[in-house]
Structure P
Amino acid sequence: MPLSALVILVLTCLVSLTGLFVAPQLIASTVFRPYWLVRRAEYTRLITSGFVHADVGHLLFNAITFYSFAFSLERYIGTTMFLALYFGGLLFGNLGTYFRHRNDPKYSCLGASGAILAVMFASIVYFPNQSLITFLLPVPIPAPVFALGYLAFTIYSARQARDRINHDAHLGGALTGLAFVGITNPGAYRHLVATLLG
């Protein structure tokens, strides 16, 4: 089993569960607040916010999605490239959130969704024939369909703005994943198109 993906998954679960049930101050000290990013130099929160989650459901959904895509992707592209993709998705997802909410002192967010969307969309470019089974619909769903549905849901959720989940980072993460593949292996897109066209 790829070590980096496993370490990220285990660490995210441990930190998130600790913040939710043992030390709530952990979440308060790691949550990303765009208004204070520059004003208080809270730059580390661009990364640390990806290791905490709003509730168990949020963590579980992200963990399952990560597990479904990350391990095969790390095997395929290697550990160095995988880590660059994961943390690039986390960083650029949060930077997009910063530009949208940098003047709102009340806005805060958390979660690894930006990084996970980067992994998901990169994985779908490389493996467009894969399928995913979810709790809500226990039948195989083609990965491209699942990814588009997931992204549509997060865009809708971002417009509602009723929680601390960083829904805005989902789009940034997805675009990061697509751009990452385009820069590091543009030939993968030719294979993707050929596969989808049959």
Structure Q
Amino acid sequence: MIISESRKFIFVAIPKTGTHSVRRALRPHMSEDDIEQVRLFEEKKFPIPELANLRHGHISLAQLRPFLDPAKFESFFKFAFVRNPFDRFVSYCAFMTRKGGEFEKDPRGIMRHILAAPGPRSHILFQPQSSFVTGSDGKLLTDYIGSVEQMQGSYDEICDRIGIPRSELERTNESSRADYRQYYDDSLKEGVAKLYARDLELFGYEF
């Protein structure tokens, strides 16, 4: 997450949505008063112990809200990026098994295992995207939601809103895989659709 006092925005870094590319593009426009929390590639923490202790940068707006002045929270431009949940789940499975290469050997087996295992469900990268940008009532707290599928165009719109020059996003932390649809059968499709039903509904995605 990034909170910019100088540009009056809050960037919500939803896992597995190209957040590091966006961070890199935003950093040259940050001032000394702006703060960031991130752990991958480099480590920065918010000066808020309760949030710094989370030890990752994927903070939700609901988590942040109690620590920010209400007027500031309402007036700052809050944005995030989302991704087709079916594609994102494939990315998660590949990322979590990258050291041993299990996903490449048996992608559907790994996907079934992760869907059935209770352990991954508590992992921050596994959480529904909607949980990062909605309040307790389920309504969006953001002012803008960009999409990974039109990432550059979404980022250009964000630049216009926060008053910085448009720039081309770099590809960061990217992996090469086949089209996500090739990894699914009917049972996997049903399982992921059930798991991320709110994401599909809220952000308008389908298989």
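Here, each number is a calculation from the coordinates, and none is a lab measurement. Note that the structure is predicted; figures quoted are calculated from it, not measured. Cβ atoms are built from the backbone, for glycine too; each structure is taken alone.
For the read-out mean count of other Cβ atoms within 10 Å over residues 43-50, a value of 19.4 was computed from one structure; give its label from P, Q.
It must be structure P, since only it matches.
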Exercise for the section: Could you tell me which structure in P, Q was used to calculate Cα extents along the principal axes in Å, for residues 11-122 alone as 49, 29, 25? Expected result: Q
Problem - Among P, Q, structure where relative contact order in percent (Cα under 8 Å, 6 or more apart) as derived comes to 27 - result: Q
Exercise for the section: State the single structure among P, Q that was used to calculate helix-only ellipticity at 222 nm (-39500 (n - 2.57) for each DSSP H run of 4 or more, over all residues; to 500), giving -10000. Expected result: Q
Handout entry: When distance in nm of label points 7 Å out along Cα→Cβ at positions 3 and 187 is computed for each of P, Q, the largest belongs to
Key = Q
Exercise for the section: For distance in nm of label points 7 Å out along Cα→Cβ at positions 83 and 171, the calculated result is 3.2, so let me know which of P, Q that is. Expected result: P
Practice task
Please state which of the structures P, Q yields 20.1 when mean count of other Cβ atoms within 10 Å over residues 27-34 is computed from it.
Solution key: P
